[in-house]
Structure 1
Amino acid sequence: MSDFFKQLSESMANIAEATGKGLVMVAGRKRMGASGIVWRDDVVVTASHVITKDEGIKIGTADGGVHEATLVGRDNTSDVAVLRVAGGLTPLKFADNPRVGQLVLAIARPSSTIQATLGVISVVGTGDMEGFLQTDVLMYPGFSGGALVGGDGAVLGMNTSGFSRSESLAIGATRINTIVETLLTHGKMKRGYLGVGLQAVRLPQPISAVLNQETGLMFVSVESDSPAEKAGLFMGDVLVALDGQATPHLDSLYAVLNSANRIGKSVVAKIVRGGQVQDVPVTIGEKA
């Protein structure tokens, strides 16, 4: 038994040490530093709420170096900010397979040295929390922007205290990667727009059986001159899929609309109208 704990302890320490090479200290606010993850050799991801200035941002690397960083953009909805640096940093590897009950290390660099704490993934978010992980790790000051790491040393997400002081949350690596790609390409989060008010509703059993889907999104309002109105969509229609992606809840629709490459594209909205499933083409607009 003692050998098992020794091996486990050594493995955790090795993971923390290796991860630390891809973590930076982020000085983006007046008070204490936060942490950041090297996403690419010239790109750092951190928590949006720890960046309170647009200029004069600095990062501190594992070798003691201090570098200037430029704010590329941010997504306050997910509490993610992307910084650009000169290059030459050590990026970490990422994974997108978090599991409830999985042991994880929260590793941070709020100063010149790394810090770590152990926990378990409590919830892998679905619905409105899709793309987020809830853990029981203790979020020390400066841990926001640090890495949540699995037993294989791959980064599962970025820790943040920007949403709640009572829960430890991490933004999943897959969600972060989408945000990073969008911000690097456009400098801002481009989000699609239909111009509708929505409410999740249960589908009639026969339709649910055919679609293998229990719920959809009913249009409770349609804005004048919106993409939805131009496509001939009406109040009372129930959206069950958009561009081939099922929309059983709001977050599943947002995942489709948040893909910048769909803006201006004509896609198929699968709806239920009058008890019948119909396909209606709609051109996705861009949210101002």
Structure 2
Amino acid sequence: MVDILAWFARPYYFNFSNTYRLKTTVCVGLFVFLFLYVFRPFNLSILHINDALEYTIALGCISFLVVLVFLFIIPIIFKNYFTDEKWNIGKNLFFTLNCFIAISFFCWLYSLLSKNQNIPTASVFHFIYYALAVGTFPLVLFYIIDEKISRKKRQKIVAKIKEEKSFISKPTPKNTTLVLSSKNKKEKLTIHLNELVYITSEGNYTCIYTKENDKLKESILRNTLTNISKDLELYSSLIRCHKSYIINTNHIIDIQGNARGYILKSSDIPFDIPVSRSFPKSLLKNLIGK
């Protein structure tokens, strides 16, 4: 039981690539049509060939439209739910289960409202059962294989980075100071570069974390992370690795990979820093300063 729960909690990723989502949508619709038309399960074998073709095409189109809504519209409506840092296999399966139920419901509704008297009738629960019976095993198998391949691929890249990387920090001059300001320029914050650990965003505010007396100190400026990052472009050790984080690579001691992507570890930061999937793989080694 513990192993199963641990597997559900494993990091996974929701691919926001329009090409990937569109391909997935087309494949699901095509699979539903071909499976139903070729194998004729669930009493579809009693249908005339023309009726079967019309009916299975309709169910394939319904599946296509439902998946289209789930992959393109729902992530926009529930944006906070689809965060990279919190997405895992369990969430992905729950999301897919709801998609199965929605496909089943609308296919049942089409069958119920169809004027073709030859179409076999069944309850909505039978439609849900049929969908789960057909789709659950190949779906879980796909997740297991995909998660394993993605994780091993990133772990291999990380291992190569660690082999090539010399974990020796470049000394930072003690007199190097940064001057960060609020958007209206009324507030200013002066800090030493080697004391800066990371910067993150909280809405219209930027939180700057520095290390003082072996503790993290938080300072807040009313400015966006994008504006702050522009002011720090000249400092090679300060890199925006994610839309929500700028890190000082001299405080990063390790990089790891999982099915969701890459994460950075630091003895000064009490949590893992995510790396954006859009971050160039060729520059991953630059994220480790020690």
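No lab work stands behind these numbers, since they all come straight from the coordinates. Note that this is a predicted model, so its numbers are computed, not measured. Cβ atoms are built from the backbone, for glycine too; each structure is taken alone.
State the single structure among 1, 2 that was used to calculate P(r) over Cα pairs in 5 Å bins from 0, in percent, for residues 64-191 alone, giving 2, 7, 10, 12, 11, 10, 9, 8, 8, 6, 5, 4, 3, 2, 2, 1, 0.
Details: 1: 2, 11, 20, 23, 21, 14, 7, 1, 0; 2: 2, 7, 10, 12, 11, 10, 9, 8, 8, 6, 5, 4, 3, 2, 2, 1, 0.
The read-out comes from structure 2.
Taking distance in nm of label points 7 Å out along Cα→Cβ at positions 32 and 232 from the coordinates of each of 1, 2, which one would give 6.1?
Derived from 1, not from the others.
Match the computed value -5500 of helix-only ellipticity at 222 nm (-39500 (n - 2.57) for each DSSP H run of 4 or more, over all residues; to 500) to one of the structures 1, 2, and report its label.
Details: 1: -5500; 2: -14500.
Source structure: 1.
Tell me which of 1, 2 gives 6, 22, 23, 19, 13, 9, 6, 2, 0 when you compute P(r) over Cα pairs in 10 Å bins from 0, in percent. Walk me through the numbers before you get to the answer.
On the way: 1: 7, 26, 27, 20, 14, 5, 1; 2: 6, 22, 23, 19, 13, 9, 6, 2, 0.
Here the read-out was taken from 2.
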